[in-house]
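Participant: Structures incoming, each one as structure tokens.
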Structure 1
Amino acid sequence: MAVDYDPVKAHEYYEKHKKLKGRRSTKGFDTSQKEKWAYAREQLKQEKKDRDASDKEGITEEKTDALEAIEEAKREQKERLTEAATQAVEQLRAQMENMTPEQKKAAKERISGAIKEIRSKLNSVKKELTAASNADKKEVREKASSDLKEARSASREKYESDLDEAYNQIKG
């Protein structure tokens, strides 16, 4: 499997994805400054780690709550639809009970067809409900994913700026 190498595309990719980071050299630091720098770096790492965990927990909790709400709403709607269909079927059956045997024979096919139609409509509406619910769930998951990415990006930026600030304070 030969892959053609395109230097122009490679350069464009490099330019698009390069991220130059300034180095924080400890050259010229005395021992106490190096210790302060190591301590500050560790504190900021722990702070970032805690912030990331907190953000993830909050976003995950929001996502879980939203998914549960969608599922509960779908379940309630399906129950209401099922009850309405059951009542309609029971009314048709009750009509049949009050008929004479001759009338029952004549109306049996019509009523059984109506019952089948009610049930098929119920099934199709339930399928539509499930599809809409799944679409809503997908949207919630995508939003949670993008929120998490944004939170991580913001956390990373704050960490870098805090590191720069600490470095400059220690450097004097």
Structure 2
Amino acid sequence: MALSLTAGQLRELKSQARVELARRAAAEGDVLGWGKALMPDKFKLPFCRLHEYLAAHRGDEMSALEAARGHAKTAIGCMLAPMFQALAEPGRFQHFLQVQATDDKALSVNSSIKMELEQNDLIRRLYGDQVGRDRWTNGQFVLRNGACFTAVGAGQSIRGINYRNRRPDNILV
């Protein structure tokens, strides 16, 4: 006897499978697998050694990377890895600071993270509603678990930046 599913049931099964894949990837510390499971539309292409490097060195005390445009450095290193750390590795870092060449670029990166947290149903299923009660702007937002994301352009002074007396402990420049 053939099993017949409605389109809605099939979508639900696919969503459940993606959440389970993301849960397993998070348990294994697999940033790239987690991102592909939760954001398949953003990460359609295969990952390369550069992406693996960014994921593997996400928690290094200090790291430097130079690569040509078009290699998803910002998408992986500045958006995906910090999201993973804030959601799947809570407590490892409490304050993520994005320092980009311009204010617009920094706000754009923060906005991308913020929008995923607000609108990605798979992330919401796995981690619940992360929209914090305190601050929720593109320049700075705080998740329900207390992780703070701040964005500034390179021309701004970052000396003294803090949120509730917590200085950034993960700075991406």
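Every number here is computed from the coordinates shown, using simple stated rules; none is lab data. Keep in mind that this is a model prediction, so the values were computed, not measured. Cβ atoms are built from the backbone, for glycine too; each structure is taken alone.
Participant: Once relative contact order in percent (Cα under 8 Å, 6 or more apart) is calculated for all of 1, 2, which comes out largest? Each step should come with its number before you reach the end.
Facilitator: Details: 1: 46; 2: 21.
Going through 1, 2 one by one, relative contact order in percent (Cα under 8 Å, 6 or more apart) peaks for structure 1.
Participant: Given -12500 as the derived value for helix-only ellipticity at 222 nm (-39500 (n - 2.57) for each DSSP H run of 4 or more, over all residues; to 500), which of the supplied structures 1, 2 does it correspond to?
Facilitator: Answer for the origin of the read-out: 2.
Participant: Now for a separate question. Compare mean count of other Cβ atoms within 10 Å over residues 23-30 across structures 1, 2 and report the one with the greatest value.
Facilitator: 2
Participant: With FRET efficiency 1/(1 + (r/R0)^6) of positions 7 and 143 (r between Cβ atoms, R0 = 35 Å, to 0.05) derived from the coordinates and found to be 0.60, which of 1, 2 does the value describe?
Facilitator: 2
Participant: Sticking with this one: Quick check: 0.5 is what I get for distance in nm of label points 7 Å out along Cα→Cβ at positions 87 and 127, calculated from one of 1, 2. Which structure matches?
Facilitator: Of the structures listed, the value fits 2.
Participant: Looking at Kirkwood radius over Cα pairs in Å, point out which structure of 1, 2 has the largest value.
Facilitator: 1
Participant: For structures 1, 2, which has the highest computed value of mean count of other Cβ atoms within 10 Å over residues 31-38?
Facilitator: 2
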